[in-house]
Structure I
Amino acid sequence: MRPDRSVEVLRNAAGLLSVLACLVAATAAAGDNRNAATWYGKAMEKATPLSEAEWRALGAYQADPSQPPSPEVRQLLARMKPVFDLTRRGCRQEYADWNLDYSQGFEMLLPHLAEMRTIARLMQAEALVQLHDGRPGAAAEEIAAIYRLSGHFGDDRTLISSLVGQAVFKCADVASQAGLDHAAFGPGESAALLRGLKPLEPVDPFEMGEAVAMEQTLVLGYLDSRADDPQQRARMAEVMGVVAEDEESSKWLLGASDEQFDAALDQYDQSMNLMVEAFTGQDRAAGRAEIEKLEKEISAGEYGPLAAMFIPTFSKVFDKMVESEQQLADRVQVLQGLARAKVHPEEEANAAIFYARGIELIRQMDKARFDAVCGYAAGERGERDDLAARALQAAQDILDLFREGSMKRRCDFAFLRPGRSLRLCPDYVGGMRDAVRLLHADAMRLLDAGESAAAADRLAISYRVVGHLTGDDMLLSAPLAHRTFERANEIARSALQNDRFDADHRATLRNAAERISAKDPFGYINSVVASRDRIILRYRGRWTQTPEERRRIKTIIAAIEQWNGDQILYYLTVHDTLARADEQEEEADPSSARLDPLTRLDDVISLPALEQARLTVGRVAPRLARDDINIFDEGAWEGIARIVERMRSARRDLRRGLEMLQPVGGEAQRH
């Protein structure tokens, strides 16, 4: 190859890396106790493989940690205690150096990543069990150790390591959020968590910018050191035949002259210089724009064939970096407030925790009693009134849970929907409908008994629940929130017209109803966008490196992006029907119908329209299997929940409801 200044510099850098590798090897051989990798290595040696049954038990518990840990999970964690002890000792060290052989370039193996990620996952389970057992201090220390572990992945200076570091951080953050959701972390526990976060830099905490710079050095060194050897060129071509978008890349590697290769190497170097600058600049928006521009230019061939082959989609990595910065900043802000006692733990609790407890108690109610309550809530009067009244009087502890939950600022139902991501109706949605029926029925009972203040309290809870459902991104939560608001308005309007509510009661209701988002009333926009994104994610996950396949998937995604809420709901209905058939979820016992969340939404969706949509699945499923997504020629998709129609009226309905609750006449002067 011809002499070239940039290549010569690169050769010197590669030589320096070799010297450093020898020095690191000598240090590692001596067993440096200050090196976290020393202790992590010992932990990996102590770790025993998990059986399939243990993986299943662990996965089931982590998917729904609201349930008690199984004996299998406890036994597994007890066996791993020596592993955790060694890992915690490693976490306390300042750096982690795994003596990586950077001369291998992108063929370098990183076996410690998967093993350490598994250990982090097991430590997360340990922290969740400690929270369940009422030991928040121990849980906080465990989570803090995982936070510190996540930062050590950045020391590898490789992109995959940095991304695994962020994944481990999220693993810790899930457990941290569980403690916050349950109001388990006070000042002491929050301070411990902050100590775990302290080693993480607020800017690029997992060293993704450094990893991009190292990627440049590694690839340049790898390519330059092998380009003169025909066998090594063939090896590169073999590798590129697997990872390149087409065979042309491999052909170019084999056939390029020395001059062509050097020129392409310089072009790669130039593009990566610009990429590193974009990652390390202070203006994140400008950096993102520059990366997007570079990627288009690289794709168009403006930076030569090597750049097109070896530069990944860095915009996604950049987004991960920005996301990690925000995640860290948000967590530190919350914990600092708690550690300084400026925020009470109850203020950070998750309303969905209280709702889940209430829903579980509703499930335990006698079916006949609950049916009587539902009839009462619907305005039916008759021989079951006494039964409903007794059921409601016995259910005050449930209503107390919903009152407490509704007062919380935060509400995140995510932990209640483990498993399939494309869910038509998670069970908690039906449970929330049951709870609202209970609230409305009790409000009506109390109005009949002349207890107006208590009745206003029940309706206020209902309005605040609507506010929380509005923030949920499951599609059927939006019409449920809308219908709940309408029914609460009907009861309140009747009470106001009959002078059952005075100015104070009206103010109580108005204050609660004003918590509902005016920007996105009842959450239609949020849930439609989130549901569409979940569907698109299924197709993005199938992308291959074949240009034709990528173009085909892009066409499918472009079509899905145009779907409206009713079309998305129909697709979810088809997917749900197929999933139910595969999992054999149908219950043979008809008495279990109340447990089907969809049947409990009978005044929110049209069950006959839903059944008609299900009947089309046999014709639609084969088309979806062929990736034919033009499935909206049946007409059965339009009337299940009338998402588009309700979405158009949402803002008007919210405005009218709030107008009804405004002070009138002399009330405005007294208040």
Structure II
Amino acid sequence: MTTNHLPNRLAKEKSPYLLQHAHNPVNWYPWGEEAFDQAKAENKPIFLSVGYSTCHWCHVMERESFEDEEVAKLLNREYVAIKVDREERPDVDHVYMTVCQAMTGQGGWPLTVIMTPDKKPFYAGTYFPKRSKYGRYGLMDVLEGLAVKWREDRAAVVQTAERAVQQLSGFAVKKQADGGPTLEWLQAVMDRAFEAYHQSFDPDRGGFGRAPKFPSSHNLSFLLKYSQAYQEERALDMAVKTLEAMRSGGIYDQIGFGFSRYSTDERWLVPHFEKMLYDNALLAMTYTEAYQITGNELFARTAREIFAYVLRDMTDPEGGFYSAEDADSEGEEGRFYVWTPEELAVVLGQEDGELFAESYGIAVPGNFEGASIPNLIDIDWEAIAKRRGLSADELPRRLEASRAKLFEHRERRVHPHKDDKILTSWNGLMIMALAKGAKAFGEPAYAAAAEKAARFIRNRMIREDGRLLARFRDGEAAYPAYLDDYAFLAWGLIELFEATGAADYLEQAAGLAAEMLRLFADAEHGGFFFSGHDGEELFLRPKESYDGAMPAGNSAALLVLTKLARYLDREDLSEVADKLIAVFAAEVEGYPAGHSLFVAAVHGAMHPGKEIVIAGEPDDPEVRAMLIESRQRYAPDDLILPHPPGSAGEAIRRLCPLVRDKQALEGKATAYLCENFTCRAPITDSAVFRASLE
């Protein structure tokens, strides 16, 4: 990165992405009124560039263009240039990414938009090289051409921008349908989503479609849920095949754990090496669910390793979780992660080095830029052990010892950049995943880590007036939180309540839901806007249900409202959930496979699970046994309510009407197994209770 220029305005920002550009010769502005006022005063168009600090192609565009004196001179003369961190300002990113997709049919980062001083776009794209090549327009050509157009035919440019705004504003309106979807509608939609996944499924390598392949773990979670709801073995097989293939590939960090963002090839071998918190949270969730259904220890180990990576490398001392790690180190993508046989021999010795190389696909000339990404694709450990005269147990032990040595050695390499900002939404997903892990694996440390993160958000990311904030970094919390922040955090807190039985978390989730309704609800048409009524007014106010790299806020909101309505016996929340389903029903019906979490949440609303109350002293072994049985199953739509006697149970009784008449009989641990709030006879034997759950 060039550093021989005086710092520009970005030097005063907290965003790691903006700070990366603080010494560019481009006269960057952060998003704000100063930039727009300057553009109006000088009659210049806005050059908007949106990205994030661990984005490989953002780095490439910076090196090629934003550090280049010729590009900077043109930008500074003809435009007012604005940099936006899409993770700090997802509202800005969503609006202008919608513009880019509408204008070009595709999107991605870096996002490049040219617009009028009043924020109306007339040109959009993603990555541009400096000069035209390989069929791509060059940035210099685009900037020069649009500058001439702006000077000589501004009326036509403004007309294009106005037309774009009008068209996009019309698309954004989503109204509640007449009547509500039926059970038949739900099954038809779920069947069509499954068939779409089945049609695009890769039976050889798992995943969907051709390269690049994304984990899209909520799609896999949908398949798991579909397999259980409709006894569809093909859905389970597709999810299992994909989870096994990803775990074997280079997309998974075989040395230090955790998943990269996506695979550039169909085999899951060569990743785009950046690691995102949200991907790892969602994948930990899905591997945990897959373990609960199949009992496959590989899935349990993978989830545990993801948690180990996040708690080791991505956790702030105060408990919040960092956002991402870069793909690049020392100016090269993937350099931190790759190995040669010679390096293995130096670290492990010749014999163990050769064994590890054979067992993890590390060879000459390598599988990536002359080196090798460790992977287990098409590698048969059983055959290797037999060939080398090793027992089935001895080979994994030796390889694990070698892996630990390689990890220790790798720690001395130059690490990729870590984006250490803490985002409420992504932390909500990690809290959710850890709480699910705590339940499934009976691991209190996961619940403790989730609780610490929840405290961090409560203590450091709530404004004095009670408004949740979206980002914390370097001692500063900023930006009014978005729908995703409220919905994902509430989801995490509900899971944390189920993992711990602490009523505080359920109460906090209910408070977030109330604020979500106040700040984001579309009172006229239904559903939730992405940005709050108190947020910055942009020309477009998205209301999304599409579950892309991350689930949509409306999908998570539906899941949260459905669970809270049942836990708290709140008919008003149930009515909001029903309206939310009706608002997006037509959109979901048009493309069910693109709304996997939403459809799964609809299933939870229309096919609620059991309500389970466990009454008795918390330290009673029978109470603990019943809670373990309740929590460790795959039953995402069940409610689990511990009910200790006396003052310890007051908060639960106050919040949850279902427990109020449920007592421990004759001082014994007592389980009440209910469906649609109609309960069977009380059960005082954990073995009988276990059998009743099956």
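Comparing distance in nm of label points 7 Å out along Cα→Cβ at positions 410 and 578 across structures I, II, the highest value is found for II.
Looking across I, II, the calculation of percent of Cα pairs over 38 Å apart that yields 48 traces back to I.
Looking at mean count of other Cβ atoms within 10 Å over residues 122-129 for structures I, II, the greatest value goes to I. Comparing FRET efficiency 1/(1 + (r/R0)^6) of positions 34 and 210 (r between Cβ atoms, R0 = 25 Å, to 0.05) across structures I, II, the highest figure is found for I.
A value of -22500 for helix-only ellipticity at 222 nm (-39500 (n - 2.57) for each DSSP H run of 4 or more, over all residues; to 500), calculated from one of I, II, originates in structure I.
Given that semi-axes √(5λ) of the Cα gyration tensor in Å, for residues 370-457 alone, derived from a single structure, equals 35, 21, 12, which label among I, II identifies that structure? Don't jump to the answer; show the numbers that get you there.
Details: I: 28, 17, 9; II: 35, 21, 12.
Comparing all candidates, it corresponds to II.
When mean count of other Cβ atoms within 10 Å over residues 90-97 is calculated, the result is 17.9; to which of the structures I, II does this value belong? Of the structures listed, the value fits I.
None of the figures in this text is laboratory data; all of them are computed from the coordinates on show. Predicted model, so just to flag it, every value in this text is computed and none were measured. Cβ atoms are built from the backbone, for glycine too; each structure is taken alone.
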